[in-house]
Structure 1
Amino acid sequence: MIQVQDTLISDDLFEVQFICDLCKCKGQCCVDGESGAPITQEEFTAINEILPEIWDDLSPKAQELIKEQGIAYTDTDGELVTSIINGEECVFTKFDENGICKCTIDSAYREGRTSVQKPISCHLYPVRLQNYADFTAVNYHRWSICQPALKLGRRESLPLYKFLREPLIRRFGESWYEEVCEVAKLLEEKK
């Protein structure tokens with residue numbers, strides 16, 4: 001573990017090479033899992049505010065479930081997570097003509113229809129954050145569905161912290177990310 005500011009970062013962020021390969025995995029991380037994507041209370045509020053803008057992008061099943069239970073629920077770990085359809089896909093998923101799962105929130109943001117980005121937990125995946133009293137742990141989550149991403153990452157020699165540059169900066173800030181890059185350079189020199 002490496003400390004940067006008020007975070008403890010797993011060595012995996014520097015050692016694991018990773019690039020999402022949606023053509024191969026089809027965005028399965030938005031469909032499989034034990035519960036929905038973790039969201040903050042602020043994200044919950046923001047997503048509810050943009051719901052009218054993305055409503056027509058949602059599947060009929062998603063619309064029905066949101067009407068019944070809302071966009072999120074508290075899972076068995078006590079965490080606020082996005083609602084999921086039939087214990088599977090997130091209510092904000094949509095599938096393109098190639099069967100690739102995409103996020104309606106992210107699509108609306110990238111199209112300039114909203115200023116709300118997808119939840120940070122989704123943006124950071126396969127990194128998971130665990131908040132403690134004095135620090136935040138930044139860990140790599142291993143999942144077999146990400147094998148294509150590991151293969152592509154190795155082929156392109158792209159470490160996880162570089163692949164996740166945008167969401168890491170979004171969550172921790174530019175100066176934090178610059179320190180992470182300095183740590184990476186020092187680690188590389190030690191090899």
Structure 2
Amino acid sequence: MDYLYSKSINLESLYAQALHNYRVGKIEVAMKYIDQCIKKDNNNPYFHELKGQMYYESGDFQNAIRSFYISKSILPNEKGFALFLAKSLYHSNTRDNQEKSIQLLLEYVKKDEFPIEAWHYLGLNYGKLKKLDYSSYAFAEKYMLTGKIESAKIHIDRATKITIDPVLKKKLSDLKYEMEKRKK
């Protein structure tokens with residue numbers, strides 16, 4: 001009898017096998033194990049999250065989006081699910097999904113203390129949408145968080161030159177002030 005489909009196998013063992021196979025790059029095998037986990041407990045958001053990660057890393061962004069939406073619907077306040085979902089939406093390469101990604105990321109940066117990856121994906125999303133002032137602003141925020149002041153300055157200057165948005169001008173001014181304080 002195949003271990004995977006044994007009736008006596010417990011959920012923890014199935015999940016451990018899914019994780020192990022995922023980590024060693026056996027995605028197809030891992031997917032079978034995580035599907036069994038989901039079959040036994042469809043309301044566990046972490047099972048759907050792991051399945052989403054497998055799809056994401058395999059380049060299947062549409063299925064990753066579905067899995068991360070399920071995770072997020074089960075446990076809506078888990079901010080990591082929102083970040084995974086936003087990244088998957090970005091990689092799906094549709095304008096509508098990039099706008100959804102931006103909304104998720106804007107919420108995420110408010111909740112996370114060190115949202116480097118979120119600012120990075122905001123910059124990428126805005127760039128694809130040809131909102132170059134917002135793209136540079138997002139990258140400036142990222143570089144400020146990582147202490148790369150000169151890179152932040154390049155993006156602040158670039159965004160300041162091209163933006164006509166008064167709200168963004170204020171954010172850039174605040175960021176420039178923060179940058180000047182750090183240089184001293």
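Bear in mind that the values in this text are calculations on the coordinates, not laboratory data. Keep in mind it's a predicted model, so treat the numbers as computed, not measured. Cβ atoms are built from the backbone, for glycine too; each structure is taken alone.
Work out which structure the value 33 belongs to, where relative contact order in percent (Cα under 8 Å, 6 or more apart) was derived from one of 1, 2. Display every interim value, and only then the final one.
Values: 1: 33; 2: 10.
Of the options listed, only 1 reproduces it.
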Which of 1, 2 yields -25000 [helix-only ellipticity at 222 nm (-39500 (n - 2.57) for each DSSP H run of 4 or more, over all residues; to 500), calculated]: 2
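As an exercise: FRET efficiency 1/(1 + (r/R0)^6) of positions 80 and 152 (r between Cβ atoms, R0 = 30 Å, to 0.05), calculated from one structure in 1, 2, equals 0.70. Which structure is it? Walk me through the numbers before you get to the answer.
Values: 1: 0.40; 2: 0.70.
This figure was derived from 2.
Which of the displayed structures (1, 2) returns the greatest value of FRET efficiency 1/(1 + (r/R0)^6) of positions 16 and 96 (r between Cβ atoms, R0 = 35 Å, to 0.05) on calculation?
Numbers: 1: 0.80; 2: 0.40.
Largest value of FRET efficiency 1/(1 + (r/R0)^6) of positions 16 and 96 (r between Cβ atoms, R0 = 35 Å, to 0.05): 1.
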Highest-scoring label, criterion being distance in nm of label points 7 Å out along Cα→Cβ at positions 104 and 120, among 1, 2: 1
Comparison of 1, 2 by Rg/Rh (Cα atoms, Kirkwood Rh) - largest value held by: 2
Test item: Cα extents along the principal axes in Å, for residues 64-111 alone calculated as 34, 22, 22, pick one of 1, 2: 1
